[in-house]
Structure P
């Protein structure tokens, strides 16, 4: 997946500058749930998701926060823990050398299938951006570049990652690694789960002398537990 890392670093400069300027806003999941499930709310999830899927580039940072963190309350979020078939097929295609336009067309088809169930995963959005760019569709490439950046901004608005108390809140483990690359760092090879359910990912030597970043993964554990409970009840 080295190709993905290259493109993530290309969009990294604006993300890094944003990370230095923001004020943290820890997600209030109770409030988010209420807003995304209220048909009278401006953030009613089906309407908000429809705008996102129509590639609406006017969506605000707050709307992107609601989209990303509100996805936890969508049934599709629970299903992601049980199906990795598309992901494996994508990896196989992307591992090929000297990929042709036919290969990129196949990558895009599989990637869009994946995104239909996991619409905010940074790595897969980046693959769509990359595929459209390789296929010469600059308009669609820019739309997906916009999505990658704005979802990254939404996550970066949740903390600075410098401590467990100010950890970055993520709903996908892969988003941790994507954000590290987008911020211009390299993963140092060590991942540790803390007692407060934060992932600490070490970083290679960097100009800021940051040893690593913390990512709050409590919602991921809750989603996994919920999917297991649903799976058990279906089997019974």
Structure Q
């Protein structure tokens, strides 16, 4: 198992509490926006695959409209997802070698997960693998990591804080750049009724120009458009595959 599969090992159980509770992500609102993008591309879309689905928070919402499946490299993330997505196929594997043997009307890779593929050539081949699972008339939604010009070596940010009735989480990040790779050292304090735990995770993501994502999507046979700043400094690429002509 690669380093990328391990970075969410301990944080999987607090992932949604942290991102939703700290106001970083609104999964329900995201799902409505994603549904609109998919419907605009293909009003008849019925099947959906979420690559790097994590704890399945988007799939919980999107299964209102689609027959969904998930794919992730983290065993711990999928362990959180499975009880809430009973009956939904959840596959474990590396997106760089994705091969499910079937296609979907919508394929998503959200929240900058493509950034974990740090080698430029592998990034292109990975997008080829994702696009290979897009059915005729289907859509690929790809969320890029920070644009290179949006990165600041001096940025530190405020701590993220979230809690519910049982857990309080404080996360503080220290970021740095190594060439085209950004390294985010994430330190977590987790307080429960049994005490306080500290752990850290190092996330490595590649700074990639949006034009390179677009080029990879188009090289995979899709028509690409860009939705700028889906999050500050990050762009969303939407690729569509031409529908088959009726004879």
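Observations
- semi-axes √(5λ) of the Cα gyration tensor in Å from the coordinates reads 25, 23, 20; which among P, Q: P
- Parent structure of the calculated result 15.7, 51, given that Rg and Dmax of the Cα atoms in Å, for residues 31-142 alone is the read-out and P, Q the choices: P
- In terms of FRET efficiency 1/(1 + (r/R0)^6) of positions 183 and 223 (r between Cβ atoms, R0 = 35 Å, to 0.05), the structure with the greatest value among P, Q is P.
- Which of P, Q yields -7000 [helix-only ellipticity at 222 nm (-39500 (n - 2.57) for each DSSP H run of 4 or more, over all residues; to 500), calculated]: Q
- Largest in relative contact order in percent (Cα under 8 Å, 6 or more apart) among the labelled structures P, Q is structure P.
- Structures P, Q were compared on volume of the Cα convex hull per residue in Å³, for residues 71-126 alone, and the highest value belongs to Q.
Read the figures in this text as sums done on the coordinates, not as results from a lab. No experiment lies behind these values; they were computed from the predicted model shown. Cβ atoms are built from the backbone, for glycine too; each structure is taken alone.
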